[in-house]
Structure I
């Protein structure tokens, strides 16, 4: 996918192709290939519509909630999912059977025009539709261009899903706004490395990913070393980047990844610097135009042009989401250091209250992740008659040495107050995660209860 300002001879831009197809009044079969989602998404917006992005892996019940909540006038689905859509009461018409004709005049869009509805991950209940306008996407893109030095010379290796704001707001809109190019590839370590080490003018200069992707890249690079010196920046987010993985990336990628912090309701809002030290365990400084402060219980509060205006058809949730001063309540617990950098300590709803004391899961996880027997860990509060909630660590062993529960608990006691230390350690094969790599703690606590 190449953006309008970067078009080279013989290479149609996404927008050029879009205009041609729209003028013809149809989206023929030749668009149903890799990259078609970009054209369809931009086509909806250019026609004045608001695009609702859906995870293609959703089951019928999940899809039904989003379709009933958003009430779209048109659903575009590929053949394997058309049956699901049809069962939900929508008439299915193959794209090749749509009537052809002249496209109507395109509406004039403004920054306030609705652009997309993205549904929250639903980790605290039913997913809510965050309504983002074109101004929100512009603010996000302009901020990324400034802080990450994004230019028309860049080529982003884009392996993130477009139904999530990381891949959509940063990956797609950032590319278009900067005049850069993007190569869309389904994530596979060997495929990403191949794009980042090409010997022609399509070699990638940027890569955005989530921690599980970087884990996969590092595993691949351990056995297949590669020269990644042509990559200008690696950006990581959507879930915490463990310090051990940060160090591993630094060794195998040849540079420290830029960890950043974002939300569905506002995109990327905080980032480690492009120039300057990138600190493991900290997500950095506020994006240009974004104001960050801490509220009650150290909740991260945000205000700025890229922060959305509210949830789709949910005035109560919208009212509850903002302070009287207009700051968005993220639900995340933060800590701002003396140098002004932000660290995320967990979710307020994941805060563990044990024996009357507050415990931030991420603080405990950071300690346990440093133990050589631990590959991954998630800490959660499990109901307890004695403590109210019991600090419990769910651990994926590294395999490099035996994992002994008493030793791991003692390791925590050497660095944390007693009330913060796990009362139990439960060994698991893997941590349950959503599509963007966030740990689903509710699944873990239900197993242990």
Structure II
């Protein structure tokens, strides 16, 4: 089904006025938008306001925003018959006035717009749909770019595009740490790990060729990553980056080496700058943010004090607290936000489930400033209190769980929540 929109002449006159006055919508907000009272209790820096575009749209994962402001969201469960949502926004209020569900490929995570196509990463394939001017829904014909293996853990297929016609895809490891028996205390780690040849890496494909596989048309770009749902190309540095979900259960399986508190804080969630052919160490090592070292995993002979051999694996460029679950990454190129945010990284943390006995944490959008290809300062919470509680015992008690990030044509930051299907737009108004 195609929904076509025809706009009155007054709309186009208003749009042209906005273009000439603000350089096509790099504005400091619109007075007529329906901003959430008190920013819906989200904690934002001074001068920022939030519009809640839509709620209860399904398990909203990654998001893409078209030049005309239409929004596309991958869903992690079918909702009202579709695995994707398309949203048309009322330009007066900033809120959804039309939501359509489409697609029959099953649940997914990856969502991006590239060269006039909408790309969708479902659990077993990367597909694209042709976008047409004036239509909200894309063409119904799905073109299969790459077919990917079936797996039942860490199956999210996040996407990123370079400037040379490639799409990069996360192929996570369906395992905690490549034990003989996954997540079983006392089960040894496997060396060599049989998952590494076709899992636990980022694969590169042509963004325009059909029916590729990992062995035919695709190539492994990097290896040794557990699961990188937060994946993005940095256009300023011309490099690929990700924030990795670290392993679990250090204290649970190895209480002789790790206290309960260490099990909650370790390992760090690693911010990675990828180099083609690089090995980032999973399942053999993890990153200890306190010691600032890659450490040997206890399944492979480590004891919490044994560092990895220098130079064998690529080090992260930054570490975040354990189990925060990074699910979205965006390098900001807009001009709406203050200059400090230009070319910096926004990271959506989905929030922890296994930091007990400490409270669960994460549930924030974090900002990291960049200069060149490396961080130039410390991390800071940009949008906080998605959990809605000062102390959170269980992820099920969280009000929202941030997941996807996108930059709109006006420089706004869009954030999805996959627990209650909420879509936020964060705008700098200076007020």
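Throughout, read-outs are computed from the coordinates displayed, never taken from laboratory work. None of the values given here were measured: they were computed from a predicted structure. Cβ atoms are built from the backbone, for glycine too; each structure is taken alone.
Data for the structure
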{"quantity": "For FRET efficiency 1/(1 + (r/R0)^6) of positions 109 and 197 (r between Cβ atoms, R0 = 25 Å, to 0.05) computed as 0.05, the structure of I, II it came from", "calculated": "I"}
{"quantity": "Which of I, II leads on mean count of other Cβ atoms within 10 Å over residues 213-220, largest value", "calculated": "I"}
{"quantity": "At a computed 32, 20, 19 (semi-axes √(5λ) of the Cα gyration tensor in Å, for residues 85-268 alone), which of I, II", "calculated": "I"}
{"quantity": "Label whose coordinates, when helix-only ellipticity at 222 nm (-39500 (n - 2.57) for each DSSP H run of 4 or more, over all residues; to 500) is calculated, return -1500 (choices I, II)", "calculated": "II"}
{"quantity": "Which entry (I, II) yields the derived value 5, 22, 32, 26, 11, 3, 1, 0 for P(r) over Cα pairs in 10 Å bins from 0, in percent", "calculated": "II"}
{"quantity": "Cα Rg over 2.2 N^0.38 Å, for residues 189-236 alone - highest-scoring structure of I, II", "calculated": "II"}
{"quantity": "Label whose coordinates, when semi-axes √(5λ) of the Cα gyration tensor in Å, for residues 69-164 alone is calculated, return 23, 16, 12 (choices I, II)", "calculated": "II"}
{"quantity": "Relative contact order in percent (Cα under 8 Å, 6 or more apart) derived as 10 - corresponding label from I, II", "calculated": "I"}
{"quantity": "FRET efficiency 1/(1 + (r/R0)^6) of positions 221 and 373 (r between Cβ atoms, R0 = 25 Å, to 0.05) - highest-scoring structure of I, II", "calculated": "II"}
